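**Student:** Multiple structures follow.
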Structure 1
Amino acid sequence: MAELIPPGSAVFRERFEQFRYSVFRLETLQSYGNSGEDPALEAFQAGHPHLVTPGKQRWTAMIRANAHAGRTLQRVHVVTEPISEYLRFELTWGYGPNVEAGEEIRIIPVPEGDPWPVDLPHRDYWLFDARELYDMHYEADGTWLGTEPVTDPDRIVQACTWRDAALFHAVPWSEYVATHPELTRHVEALARAS
């Protein structure tokens, strides 16, 4: 394994300003810790109005700028059900503004007792322009340890195959949210607030 790029590093953040065509993200964890979302998550859990952190403002501005320039940002999250409190937050307060800014987010639901999708890994990654792969490394509790740049062509091809499989199996975020009243309520409140 290569040396990890630490969380918050400008080296990885710059990739979002330098890609040419597309970015794809596969998410497989059911909870992420230490991601800069803690104040918003706490507000969500306390039932407070939507809290937009400076980090979230920068992130949605980046999405909007790239989408406006014609670049594609896609994300698929494999979600085990019943969904956790963290995922209720992520699927509403996290993803709602991203979708509004221009990111295409899709969900692969895995109902309780069903197996994990056989053609997908149990790990997260970012894929830039289908040629630059960054594996994400986490502690067991979802705390982000860092990002591993991957240069092995076979692993990059595998990540492209996983991307295609994930997009095939997934449903659009809006469709998934519409089938879950506990999510719809939060998304509607977000829409009223914006």
Structure 2
Amino acid sequence: MESDSASPRVSSEPSANLAAQGPITLRPATLADAQPIADIYNYEVENTTATMDLVPRALSEQQDWLSARSGAFVAIVAEMRGQIVGFASLSPYKDRAAYRPTVEDSVYVRRDMGRRGIGKLLLTGVIDLAASSGFHSVMARIETSGEASRALHTTCGFREVGVEIEVGRKFNRWLDMVLMQKML
């Protein structure tokens, strides 16, 4: 697996869906990206079950999150015309040592930029980072109503490997999570 000192290589090939909108660049996130990342994430916290967080992140919390990302666990952003339109990251799957060859992905696209191929670019970017860092598999935990995320992961080669029943509670209802996995 990659050491903390290595810098990630991220592809920036635009998809056909994005050609008319301008080029999309994928790059490692910096502290300067904290506010747009927080804006994207906090929308999901407050309005959807895409994240199990219940409280929006303050700017300082988002900066701390970004500062803690290193090595194979960096966050990447999708940038179009100077604006952050999405971000993705890899995290350790579990904290026990035997799980180290496996990572978990997170992908978030700005709400007004959905269904344009940005999520696929971001997910492909973190899959490539995971593969080049020597990981064995990538996991995704997706709330069962997250059909777009499930379809995205399926398109990128993930398969459903299980369901966790009523493991989360948000908006006064119990939530099931679909587990998806891609072997590298």
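**Student:** For relative contact order in percent (Cα under 8 Å, 6 or more apart), which of the structures 1, 2 scores highest? Intermediate values should be presented prior to the final figure.
**Tutor:** Working: 1: 30; 2: 20.
When relative contact order in percent (Cα under 8 Å, 6 or more apart) is calculated for 1, 2, structure 1 comes out on top.
**Student:** If you don't mind, there's one more thing I want to ask. So helix-only ellipticity at 222 nm (-39500 (n - 2.57) for each DSSP H run of 4 or more, over all residues; to 500), computed for just one structure, reads -11500; which one of 1, 2 is that? Walk me through the numbers before you get to the answer.
**Tutor:** Values: 1: -11500; 2: -8000.
Only one of 1, 2 returns -11500 for helix-only ellipticity at 222 nm (-39500 (n - 2.57) for each DSSP H run of 4 or more, over all residues; to 500), namely 1.
**Student:** Identify which of structures 1, 2 gives the largest calculated value of FRET efficiency 1/(1 + (r/R0)^6) of positions 116 and 148 (r between Cβ atoms, R0 = 25 Å, to 0.05). Don't jump to the answer; show the numbers that get you there.
**Tutor:** Working: 1: 0.70; 2: 1.00.
Max of FRET efficiency 1/(1 + (r/R0)^6) of positions 116 and 148 (r between Cβ atoms, R0 = 25 Å, to 0.05): 2.
Readers should treat all values here as calculations from the given coordinates under stated rules, not as data from a laboratory. Please read these numbers as outputs of a predicted model, since none were measured by experiment. Cβ atoms are built from the backbone, for glycine too; each structure is taken alone.
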